[in-house]
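Bear in mind these aren't lab numbers, they're just calculated from the coordinates by the rules spelled out. Note that the structure is a prediction, hence the values are computed from the model and not measured. Cβ atoms are built from the backbone, for glycine too; each structure is taken alone.
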Structure P
């Protein structure tokens, strides 16, 4: 009996002294297709698995060698609804940094954060890893979860094996809204617009902005100059007498345009000039009528 008791005590002490690691979240990579060769395109999905609701995710994806050349990122099917740092390829550092928020939280398996399209450039073994990953709980306090990061190792054949083929995309990005903002702590207090579009096919490639006092149907006559931009965008026309046009363009070239109307059609100076002209015209008409009536009398 004493022997059994000693064993029980020993096992209990050993169990409770072991380091206990609770992994409530993991971020991993899923590749399609699993076998590729030189010249092939491969799609890598960055996936989240979380046992409890989490609502904020960030990290940096690194490409360990040059066997894989990143082509584009796609976040059209992402569980993230608000990007703080949209996943964009940094070719100089062979990395993709991302940070996003999901109000209401996410829990479950294979939650899509974003996808990466890469081209295999040489035979051998390629590695993709995730660093500085952070996942926050959806518990009101934003507690940080331990994150298990699973790297990807991909073998690349010396000959093409077909690779990943994108679905033909003829659908423009979904309609989106523009939100006007101003904050004394941002952009020296200047007015700005915030926007984000979703494209569930090939993904949004870029945005372009133009500020114009011409209505859109006159763009055929007066060609506007679109400028590539990102959100938030600081307005050139701080008087808000121009319409703000923002164009979302997906990777297939399809476009969706949203418009923020002007607050007024004329500036204060133009209003005073217009009022002066109206007063002058009214005075001249009145004078003409007075002369005419005097002549008839």
Structure Q
């Protein structure tokens, strides 16, 4: 059992998120360490992914770097998945080197007998027409793809009858298509075989989850088991109750801080319960 003071835990968490004085200099290294940048259309100051990258890199970062990594170099990819097992699916940018950690999970979606599975089966011809169109004319925006579905997507929310966007989202979740790039907020879709590297090794789902938990703990420094499973070492943090997990290589030694502007979705404070325990503050995020 590792025992940490709250100051030590705070410094470990800040350093793990690359927010200490020792700033990184490369976008790829930032995304690799953080494991992802959350993509969100809210942009009061700047898009969240850009703000998170800028808060780490400072003036060394320009938004064109993220676009180039996604669309030209293909060192990053955009995908919707769960950051942790306790969170909903979110759109995010991840290192292309991590693709193999998600392929097994993607291939298993959606589960047989679910509403999504039944809807896909009913619209199989619609699915094939979209793939044929992308093969011939991709990349395309959703508005450029005609709705030829025979069964409408039913929802009590904004996705109701959004058949094209739902089909694209399901095909992307399965790893059949992928985001080729964006024009503003609009995603452009293409066949995954044109985006993802050929021959990417598929890591079995159970092993992939273990590796992802370990990488996520490294990105957080210290976290509750509900977010990272049994990754790392068991720990106690002064002034908090319950068990934590801490990255075995994390250290507070030699820490030097700095001031940073954080996105509302910055993972240093995204988990409100963790923010209360570690940093002793709370907040309310209101979006209209």
Exercise for review: Supply the structure label, taken from P, Q, corresponding to Rg/Rh (Cα atoms, Kirkwood Rh) with the calculated value 1.25.
Suggested key: P
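For which of the structures P, Q does the calculation of distance in nm of label points 7 Å out along Cα→Cβ at positions 205 and 261 return 3.3? Let's see the in-between values first.
Details: P: 3.3; Q: 4.2.
Corresponding structure: P.
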**Study point:** Source structure (of P, Q) for helix-only ellipticity at 222 nm (-39500 (n - 2.57) for each DSSP H run of 4 or more, over all residues; to 500), computed value -10500
**Key:** Q
Point to revise | Structure responsible for 15.9, with mean count of other Cβ atoms within 10 Å over residues 29-36 calculated and labels P, Q on offer | key: P
Review point. If relative contact order in percent (Cα under 8 Å, 6 or more apart) comes out at 26 when worked out from the coordinates, which of P, Q was used?
Key: Q
